[in-house]
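Derivation of every value follows stated rules applied to the coordinates shown; laboratory data play no part. Keep in mind that this is a model prediction, so the values were computed, not measured. Cβ atoms are built from the backbone, for glycine too; each structure is taken alone.
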Structure 1
Amino acid sequence: MKNSRFEGGVFPVHPSGGELLGLRVYPSVSELPEVPDLALISLAAGRVPSAVAECGQVGIGGAVVLAVGFRESGADGGALESELVATARAYGMRIIGPNTSGILNPHIGLNLVGVESVTPGSLAILSQSGNIGLDLMTAMAASGLGLSLYVGVGNESDIAFHEYLEYLEADRNTRGVLTYVEGFQDARSFLEVAGRVNRTKPVIVLKGGRSQKGIEAALSHTGAVAGSYDAFKALAAQRGVVVVERSDEFLGIGKTLTHQPPIAPGHGIGVIADGGGHATLAVDLLAERGIELASFGQDSQGRMAELLGPAAATGNPVDLAGGADRRLETFASVMETVVAEPDVGGILLTGLFGGYALRFDSSLEASEAVVAGRLAEQSRKAGIPLVVHTVYAARTNPALDALRAAGVPVLASLDTAIGCIEAVVARGRFLEREFAAPVPPKAIDTPEAPQVLTARKEGRRVLTEWEIRPILERHGIPLVDAEFCRTAEEAADVAARSPEPVVLKLLSSSILHRTEAGGIELGVQGAREASDGFDRIRLAADRFAASANIESCFQGVLVSPLLGRPTAELLVACRHDPHYGPILVVGAGGELVETTRDRAIRGLPLQSGDFRDMVDALRIAPLLRGYRGRDGADMASVERLCLGLGDALAAHPSIYEIELNPVFVYPSNSLAVDALALLSDF
């Protein structure tokens, strides 16, 4: 605190009293000459609640609790943490931590972390790991990037992630937020607040606990429930939050989004390279991430040909091919031409820039620095982002320092540079959206459905297709026609009345996957085939139940018309995620569910453009749009089906999940062919 030039009072407290670094040490909090705003409590876990009580008694408003040994350490620690929070709330105090590395605000010299050489800046860090926070702050100091605020969030015993975001939303010093998180105490609130904050200040998240082993580590580290990573990533993206999966991309993407403008939709990337290898790899990486290259006009290519000579490539990417070796100003001249192209939304400069004085001639140092300044200024004036990849990024020299000082990310990894480009592309798409309030689900105020009451009474969680059908029909979800047959004779009668072949489907509250159990008979024609098919399904269900050591619970079969081949089969499901609330899942259905895991997830209610984004994210999207002369699918009807399913879930809170699989999608309509529902735990 002394080295950080904190201007407020600092009061060491210890029973022994005395003096510390020229400061008087007070034997107790009650003997302080004034009431501090904040207490830093550096005591073993068992002594913390009483220390908080002492602080509360004199009117201290908040405390930073460093100690471990709370919820992350087991049941006893959890009880101690509850005592800590209850004590703080009794006195109206707020707690940062416990299990925290502290907080640091270099703008006022508030350094309760002990990290040196961190300069004031505009990028904030919220971290559930002290080591990750230290790593980031060390890298920031090395790159000349300034910090607005660091908070070691720790266990979130009191102040939660979303509350820190609310503070940073209003903080004039903060322009962007880096967040390392393993688990949330209130994930839904974090996502809601992050979505709002992200409209004015980019929020970037690195999530620990993505794998099952990672989830276990997160539980032991912070005591937090990590939750489903797939759901978190999808719901964060829905709100424009950038989720990174590599720690070496974290700071670079954070700096890019904080200091560079977004790329407006419909614009491509201009690539400028001083070597063919980097140019080729850059184009490959951009293509792999679905990022378009900009088109250059003939006039621009002609000007660049005059500048660079016949050996250079003047399309996109531009390869200087040695054209700047003697005249570094050529970089700026090419940049000037490229940024003037109307199709260009961002620039990637890749190769050796910043190293010409080192590699060729030290006398180039001054001119390289001047050119660096011109590049940054051209980018700023054009209002488009510039990302620089160079093999000399680890060096400190006037040229690279000039770029960094102008807020241009300078990166040693081409992959990371492409990740930064992808981030500004994604942010541009997000900011172009209309942020109209989403339409809430049409929750119908009705008593509990009788099907649900029956299942509860029988002690089961599964609602069969026959039970869930009335609920789905009430919410406008189109379903294939079906008749419930309890006997072979009833099935035979239905089939005899049908002029077309039918399908027999097992109905059982204990067997969820009919195909695996041999519970489907296709193309059944006439009474005899239907009767025999009924018997085969019943026997198959009994055998499957015995092998799986479950009760068969055979109830009969559903008889439906045999449908024509659809354009595509989809899975559509809604569920109440325990961490993130109601979510919608759309993906490849039928037999492809388990083999491809091709799916998209969004939170409910859907916002403008969400359903389109879900469809675009699927690998089967080309099939849905129309492929090789085939008609596309009626995705408008699927969107209506999804909204109806969300309404059904909202109207019945005791239903945990509803799954439609498959949904047959045709060029002019869609139809749910199979359905089931799961009730929430008792």
Structure 2
Amino acid sequence: MFTKILIANRGEIACRVIATAKKMGIATVAVYSDADREARHVKLADEAVRIGAAPSRESYLLADRIIAAAKETGAQAIHPGYGFLSENEAFAKRCEDEGIAFIGPKAHSIAAMGDKIASKKLANEAKVNTIPGYNDAISGPEQAVEIAKGIGYPVMIKASAGGGGKGLRVAFNDKEAFEGFTSCQNEARNSFGDDRIFIEKFVQQPRHIEIQVLGDSQGNVIYLNERECSIQRRHQKVIEEAPSPFITDATRKAMGEQAVALAKAVKYQSAGTVEFVVGKDQDFYFLEMNTRLQVEHPVTECITGLDLVELMIRVAAGEPLPLTQADVKRDGWAIECRINAEDPFRNFLPSTGRLVRFQPPEESMFQSDTAKKLGVRVDTGVYEGGEIPMFYDSMIAKLIVHGTDRDDAIHKMRAALNGFVIRGISSNIPFQAALLAHPKFVSGDFNTGFIAENYSQGFAAEDVPHEDPLFLVALAAYMNRRYRARASGISGQLAGHEVKVGEQFVVVTLGAEGKNIHHEVSVTDFEDKSGSSAVMVEDKSYKISSSATLGQVRVQGQCNGLGFTAQVERGPGKNPLALRIAHNGTQIDALVLSPLGARLHQLMPFKAPPDLSRFLLSPMPGLLVDVAVQPGQKVQAGEKLAVIEAMKMENILFAAQDGVVGKIVAGKGESLAVDQVILEFV
């Protein structure tokens, strides 16, 4: 067994590998870029080596520097994680040539299956049913359009070395095929150093289901059941679960056996994933094979009780698989939510910066102890006070739960999301909460088009209706009275002018453009000194109790005998005196006032925000890679104005209306902050 391994990656996956290595008594070496000098994976590893500047092409994609770091530290093996060089045939071969074990498949397997073009050819030769497409590299956008027309729209344009939603577009016409090819090629070149593109028929209303396989150097290959990965946004997985709520045992067995056959055909060693598109009648088509560990591997670990990272390390050290196909378990139900640094209310624009607060829900399952079950697990590469840099992907953490069945897992996940505190940057937690509450998700009736169909106009607060909105009002009044009760006990108050707690309040929920709603509320403490209060809102009664203390954002308690977790804090919005209450994805800002204070508040005039329509503002932090217009140029609505690169994705800014460009304020190559002016219109 190895005594020291190097992790050629960053973020949560580097931390994940370190956790298992420590359990096995293996020393670890981290590598880091300038942007990751203070990153969590650097702090967790036994040693750390700087490999370059912040952009991945100047650090994490430089095989020479990673090999040099392994030699310098005496690491006997390299775990590549996922992304970056994990599916790079040349890197795996270089490790072998240098006498360093690659904790992944052999180079010949990566060449055969990791390359999406080669894998489709191999699958065709093996008479595996594949989706119609053009599987050779395409020379340019003109050829892409001709191929797309020959296949028939819609088509999917994909980078051969792609993954994680990078270098992928769906085109429904010639214009989208032309532009999509160019964007895919640029993203693929920047993210993977490989700009080959291919095109295939886009199967509408499919489900994306993948089979986890595991092979060793003795020729043994097994499959570890399936993962349902159909909840995707722009081809990026959002929620994954195991098992699938859709396929039958017969389909599961057929897909698993086919995945094993493909893996054996290329003498596959290590963990890998065979992805399938599954039709409504459970007909399935080979899509691709990912010759690496997947982001969503924890859900498989939950239902099987296996540590996939440990098995990868043991296989790379030459050990045989410790189990057969008959030993593979399928116990309970697991769900994973990807918690990303993006603002769902601003079209999911990237959000970077400092994590002012980062308090995940309490864990009861752990990366390095996959035998624990029926709980909550958090895989992350960040910490409170750390930075989310703009140079890499947007993932903050992976939130994983394991339940007795699917309903139990959904219930656990909703509670865990309620208790996940992130401040300083925006996150997609409200969106995840909306998905989990959607009736079609709950019933298992969805496909890969679910998000596009149900949130075609984007995501707004109205998309997360609370099942009992008056509970939020009641909780605001309850917590405010607790704060006032604490203040009333402060010594040194002027006699006759002490803070009076009171029982009658008006909760003013603050709406847009001054459209506020007033709720008359009474809060009465029970005499049993249990900390419980009776809260009346209009004609509804709530018995609420909580031991939450002043300043504690995560509030846990009981309401009418049922447990709840919510988030409560004062002053994060535009009004510093307001309480912000968040629960099940719904958020309100509320003032809790005396009846007189509420009447006076109604007299306050509403101040409209300034008109910024004549400015093009940066909607996110990022790098301004192109300004497509000149001063004095007339532009029409829908015309491209600028391109911003953030978290490895190109974001094109278009004109919202006709106009004339006045002054260009920001220059190409400049790093932009949110709402920074790029140009002005006359």
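Taking mean count of other Cβ atoms within 10 Å over residues 80-87 as the criterion, the highest value among 1, 2 goes to 2.
Across the set 1, 2, mean count of other Cβ atoms within 10 Å over residues 88-95 reaches its highest value in structure 2.
Here Cα extents along the principal axes in Å has been calculated and equals 86, 66, 54, so which of 1, 2 was it run on? Label of the source structure: 2. Computing distance in nm of label points 7 Å out along Cα→Cβ at positions 192 and 512 across structures 1, 2 gives 3.9 for structure 2. Each of 1, 2 could give helix-only ellipticity at 222 nm (-39500 (n - 2.57) for each DSSP H run of 4 or more, over all residues; to 500), but the derived value -12000 comes from 1.
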